[in-house]
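Given below, in the form of structure tokens, are the structures.
Since every read-out is calculated from the coordinates, none of them should be taken as a lab result. Here the structure is a predicted model, which is why all the values come from computation and not from measurement. Cβ atoms are built from the backbone, for glycine too; each structure is taken alone.
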Structure 1
Amino acid sequence: MPVHLIKLAVGIESIDHLLERQKQRMDERKAAGDGRVLRILTRNTPRRAEELTAEGGSIFWVIKGRVLVRQQITSVEAATAHDGTPRCAIHLDPKLIRVRTRRSRPFQGWRYLEDDNAPSDLPAGAAEEEEPPAEMAEELRELGLI
């Protein structure tokens, strides 16, 4: 059974904004000569890195207090930040997979998410539906309607 990570997408306003930001970062990596890879750098290496990659783990993104999408983790390896400090690079598949939304409280860094507790993927047709405007969506969530 896979293990996943859950992480806040700080400063991200929507799924489209996350996609746009990730494309920008991939383009920057390509321009730097590293190829078109998608990765996030973290201070700490996940202790369960082998489980994350060997069993098909994903990173679930929390956007504006809601878990909305996930991305497959392809590898976890040692890296170095631009200032020379050691980091961990978590490489991701660029494909965003929408999941059944659920509320998430703020936290720092990332957390492990067991497969039993991970939100399930949305059916193929539902992934294409448009979200209502942010204010309306928040009010509907507070009422428990979405």
Structure 2
Amino acid sequence: MPLCFIEPQDAIRVIAESVGREARRQLLGELVRAWVDEIPENELASHYAKAVQDLDEHDLSMLAAWHASLEVGHPIANRDFLVNVFQSLGDNRREALKIAAGFRGEEAFDAGVAEDQALQTVLPHLSRERCMELATECVELYLWDRLGSHN
């Protein structure tokens, strides 16, 4: 029996093409979270500012509500406020970026931006180890999709 070896990034792409819409949505969410985990500390603020800039009023309100749960002052659903308070979030900065980038990713998904484009943009920035972890999560998503989700 021949063995086939595939790189983790390629496995992620193949699985993304093989699952239904809801599983693809979840896969892309995991991809965004993995990407944020790989961003160097000194680049977090600029990525957060870019993500917040593209949010609509509803998403800004949701992000401000999350800030309120951290008790960093009286949050305002305003881009300037959210960007300016980012540094005071300390260890929660990555989580704030994951939320903001997740909102942005959801909007792109709903607008029909090709998953291929998101995969091509993010996968090259992930370490091999993180791609392996993500590929494992993708296999679980694939099984969930094939064994009974309602796609």
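Figure out for me which of the structures 1, 2 the number 20, 19, 12 belongs to, where semi-axes √(5λ) of the Cα gyration tensor in Å, for residues 10-89 alone was derived from the coordinates. Comparing all candidates, it corresponds to 1. When distance in nm of label points 7 Å out along Cα→Cβ at positions 26 and 58 is calculated for each of the structures 1, 2, the largest result comes from 2. Structures 1, 2 were shown, and semi-axes √(5λ) of the Cα gyration tensor in Å at 27, 18, 14 was computed from 1.
Of the structures labelled 1, 2, which one yields 27 when relative contact order in percent (Cα under 8 Å, 6 or more apart) is computed from its coordinates? Here the read-out was taken from 1. Figure out for me which of the structures 1, 2 the number -21500 belongs to, where helix-only ellipticity at 222 nm (-39500 (n - 2.57) for each DSSP H run of 4 or more, over all residues; to 500) was derived from the coordinates. Derived from 2, not from the others.
Taking FRET efficiency 1/(1 + (r/R0)^6) of positions 34 and 138 (r between Cβ atoms, R0 = 35 Å, to 0.05) as the criterion, the highest value among 1, 2 goes to 2.
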